[in-house]
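FYI, it's all coordinate maths here, none of it is from the lab. A quick note: this is a predicted structure, and the numbers were derived from the prediction, not measured. Cβ atoms are built from the backbone, for glycine too; each structure is taken alone.
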Structure 1
Amino acid sequence: MYILPDLPYAHDALEPAVSADTLRTHHGKHHKAYVDKTNEMAPKAGLDGRPMEDVVRESRRMGEQKLFNNAGQAWNHAFFWQCMTPNARPPSGDLAQAIDKAFGGLDKLKEVFVAEGVNHFASGWAWLVAGADGLKVTSFHDADCPLVHEGAFPLLVCDVWEHAYYLDYKNDRKGFLERWFDEVVNWEFVERQYAAAQGQGEGYRYPAPT
């Protein structure tokens, strides 16, 4: 049985960038629905009891698209919550150096990241990933995620499905992305992910099934 991970902060902790109303709906309804569906479908595919990361990868390999959609969304959302904090501060250390090398600084990364999210057609996720050639910004549609793509170690993600921002920003996806990037990105978490991408520790793992 896969749990719905708790948010690592209070519902109102990210205001005004992300409202308590949005978080309650996004986490307690949308994310919960994906977890519930994964719990329903995983046993039918013979994947119950496996780590969520395995369910995502194996459901894609097996062509179990409905399970992949729900498991991928369960994992993406759990990772997304970790990417935000009420105590944001700029990136530092090796990650800051990698950002400078790949983009020419944090302001340029913001420009590229926001543009990727704004120009992503329909539903999906904007990602910062690490690969053999350094850092890059990309996006994936629907439930797709770096777990099933070679050379794309997940560092940072922003949800650009409308349910992530519509209550607060209506159709202003750009306004959401800009404020999100400026005010609530958890660069400490991104630094840990980057260290894991370099072989220093393990990256984020979804809570183990009970």
Structure 2
Amino acid sequence: MIKYVVSLCVFLGVCSRVLPVQLSFLWYCVKRAIITGRQKIQFKHFGRQSLLAPGVRLFSARHISIGDCSSIMSHCVLEACPDAGLFPEMIIGDNVSLGEYSHITCARKVVIGDGVLTGRFVLITDNAHGNSSFEETEISPLDRQVYSKGAVVVEKNVWIGDKATVLPGVSIGEGAIIAANAVVTKDVPAYTVVAGCPAKVIKRIK
């Protein structure tokens, strides 16, 4: 009898720890489904089984396309900038996962290929406030015209680490790995690992 009582106590103890976690995860999934259902109509295209997490912020989502089975994690910012006088186009492919607090901003064109994975706090941008001319120093950066300095293309199966920055005019080749905290200022060859500020090739993937 004592053995059964002990077993029951152990079972109840496990349930008391596991069930709240399971219920919390279930509620999170429900919230994601509700948020996705409300916001996906804003997009130019929103693929099947893609999801938006709570806290995602959208700006001019009518210029943004998302493929199938992609996840935009909590507190990401997807920002198209039609006020720049250009025609922004942000394309996020299939099976993409953008980590929490990542920010993608597009004044002309940003393409995120299939299977791309990013860590948290990643910045990908094709634009800047102003064109770095001396005359603009008299103007607050917030009031300067947004300029696109060239499209950004991240090809398929690229892995971008936490807090990395990808600057305008950059292409990242297929299968490349961008180390955490890297600042990518020029093109990255396919199947390489880059790190540093500015990012440089430190390894070739064979």
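Hey, FRET efficiency 1/(1 + (r/R0)^6) of positions 88 and 192 (r between Cβ atoms, R0 = 25 Å, to 0.05) derived from one of 1, 2 reads 0.30; which structure? The read-out comes from structure 2.
To test your reading of the models, identify which of 1, 2 gives 26, 21, 16 for semi-axes √(5λ) of the Cα gyration tensor in Å when calculated. It must be structure 1, since only it matches. Source structure of the calculated read-out (FRET efficiency 1/(1 + (r/R0)^6) of positions 56 and 112 (r between Cβ atoms, R0 = 25 Å, to 0.05), 0.45) within 1, 2: 1. From which structure (1, 2) was relative contact order in percent (Cα under 8 Å, 6 or more apart) calculated, if the value obtained is 28? Attributed to the structure labelled 1.
Have a look at 1, 2 and say which one yields -13500 for helix-only ellipticity at 222 nm (-39500 (n - 2.57) for each DSSP H run of 4 or more, over all residues; to 500), as calculated. Label of the originating structure: 1. Computing Rg and Dmax of the Cα atoms in Å, for residues 32-135 alone across structures 1, 2 gives 13.6, 48 for structure 2.
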